Structure P
Amino acid sequence: MTNISTVTKDLIDSDLRQRIEAIEGLPTIPEIYNELVSELSSDDVSMQRVASIVSRDIAISAKLLQVVKSAYFGVKTEIQSVQQAVNQLGIDTVKGVILSAGVYANSTCAPVSGFSPAGLYRTGAAVGPKARFIAHVFGLTRNRVDEALTAGMMHDVGKLVLLAGFAEELEQACAISEKETIRLHVAIEKILGVNDASLGAYLLASWGFPESIVDAVSLHYEPSKRLNPRPCATTAVHLAYASEHDQNCLPTDSEQSAFDLAYTDTLGITNQLDQFKGLTAESVMQVR
């Protein structure tokens, strides 16, 4: 394992690491993503060659065009081809979309308690663009904006690890969550000692992703665990995840809001949370 984040390196014990590494259906980086990285490392990067690489995978190309047409990207022109998508969004953004689409599309995991690779991908496809937009609003650099997109689209990859190698534990956690009226990630941590966010972050770290992406995934439930909070990719991913969660799972006495108020209080943005909760595709287009 390489580039293990300071947040995750002490959370995954050796026994759990061995179980993760022994999973036969463990998610892997799609080959098309590696080809893109190789092309980007060349001295004469060609947008046409990038589009050609992506176009060879029909399923991923279709997902790319589907996600790009989401109004959260603020693209007002009609996108009909992969070449147009690459030109409009830029290579770094396309990389994030391709990574997520490939990882979830290649999974052969069976659904468990309503969770499926396709469903997890759809959630990421909603959270990622939102995180990208929020990072942009916070005035983060282009690199951080792109990292927020990637981390947002991959924030649920830990659940894919659970589907692949911890299906029984996931079933147990779902039962505990319902019985004790606690959040699912809390129930997962009761059983495994870590939650799905940590598992996903560990996987991304093993793939060599930068610490900013790894931490954003690891902390998307509770960014208040971060020392010296500041607006960053983690902030954008948490706000995007929490707003999406609250919009689709109306908070009740037993299912509280997903926003980490200790974190938003520290940043001084708690009084702005209603704006994030009301974030829609249409509002994103208006701001852009």
Structure Q
Amino acid sequence: MVDIPQVAVLTGFGINCDIETMAVFEMAGAKAHRVHVNSLVNGEDNLDNYHIMAVPGGFSFGDHLGSGRLLGNRLRFGIREQVRKFVKDGKPVIGICNGFQVLVKMGLLPGDDEVSLEQTASLTLNDSGHYEDRWVTLEFNNNSPCVWTKGLQRMRTPVRHGEGKFVVPSPELLDKFEDKQQIVAQYVKSEDEYPSATSEPLPYPTCPNASMRNIAGVCDPSGLVFGLMPHPEANHSKWLGATWTREENGDDWIGEGMAIFNNGVKYAKENLL
């Protein structure tokens, strides 16, 4: 399988979207492995054995001390050098929902050129005050270096989170991330003409959590590490979509969310094999 990208899909401690995350990578042409975090920490396995790392959604450690906090610390301190080497070796990483929270709270996102793993942002409680489970529309930044979203404009995908509000300590820091094109995905009104992404606050539920600048996903400066709150793996097939019975689908079953995983696998095939 030397010509097939190997994907480490992390599991353990309350992660519960690992199986569907494995499935979409397999559908995209990779070989997915369910890797328990402890096997990396105790040396039974190593990220050097893989081309892609995925941190799936779920409720790691029951969201105690905040969503993603404890698993983020587990990775940040338990396999710190493995993670830093993985990114410096040019290998892509994706974090979805709780995985996004993990990557932000361990400092890998929004990140820096040195992969210092210093936290500069957070994801906190939705302004609605409750868990959000609804479909949203994302718009992607075509100027972003993110390898996962190349060529993408819009995507419909569900959100499932209670702490999805992306925040930073100061507007100036957010300006810095925006200037470096690290703001990859923003919530938009589905009925507006593309492009319509804005930094002005959008009403609920268009932006389901009141994230600063309607941010749904960010990447690191290299574009290799990408995290987003919505679940693209939950729209891998059109029949999973909210409106598929009212659309002209023909024989094309591929859902909008697959494009992200196809991009990640394509990048690994072209650059790492």
Quiz item: Suppose you compute Kirkwood radius over Cα pairs in Å for every structure in P, Q: which one lands on 18.3?
Solution: Q
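Who wins on mean count of other Cβ atoms within 10 Å over residues 25-32 among P, Q, i.e. which is largest? Write down the numbers at each step before the final one.
On the way: P: 17.0; Q: 19.9.
Comparing P, Q by mean count of other Cβ atoms within 10 Å over residues 25-32, the maximum is at Q.
From P, Q, which structure was log10 I(q)/I(0) by the Debye sum over Cα atoms at q = 0.17, 0.21, 0.26, 0.32 Å⁻¹, for residues 153-192 alone = -0.40, -0.59, -0.84, -1.06 calculated on? If you can, show how the numbers build up before the last one.
Numbers: P: -0.40, -0.59, -0.84, -1.06; Q: -0.66, -0.90, -1.04, -1.11.
For log10 I(q)/I(0) by the Debye sum over Cα atoms at q = 0.17, 0.21, 0.26, 0.32 Å⁻¹, for residues 153-192 alone, the value -0.40, -0.59, -0.84, -1.06 is produced by structure P.
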Quiz item: Computing helix-only ellipticity at 222 nm (-39500 (n - 2.57) for each DSSP H run of 4 or more, over all residues; to 500) gives -18500 for which of P, Q?
Solution: P
Quiz item: Can you say which of P, Q returns 17.9 when mean count of other Cβ atoms within 10 Å over residues 33-40 is computed?
Solution: Q
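Every number here is computed from the coordinates shown, using simple stated rules; none is lab data. In this text, all values refer to a predicted model and were calculated from it rather than measured experimentally. Cβ atoms are built from the backbone, for glycine too; each structure is taken alone.
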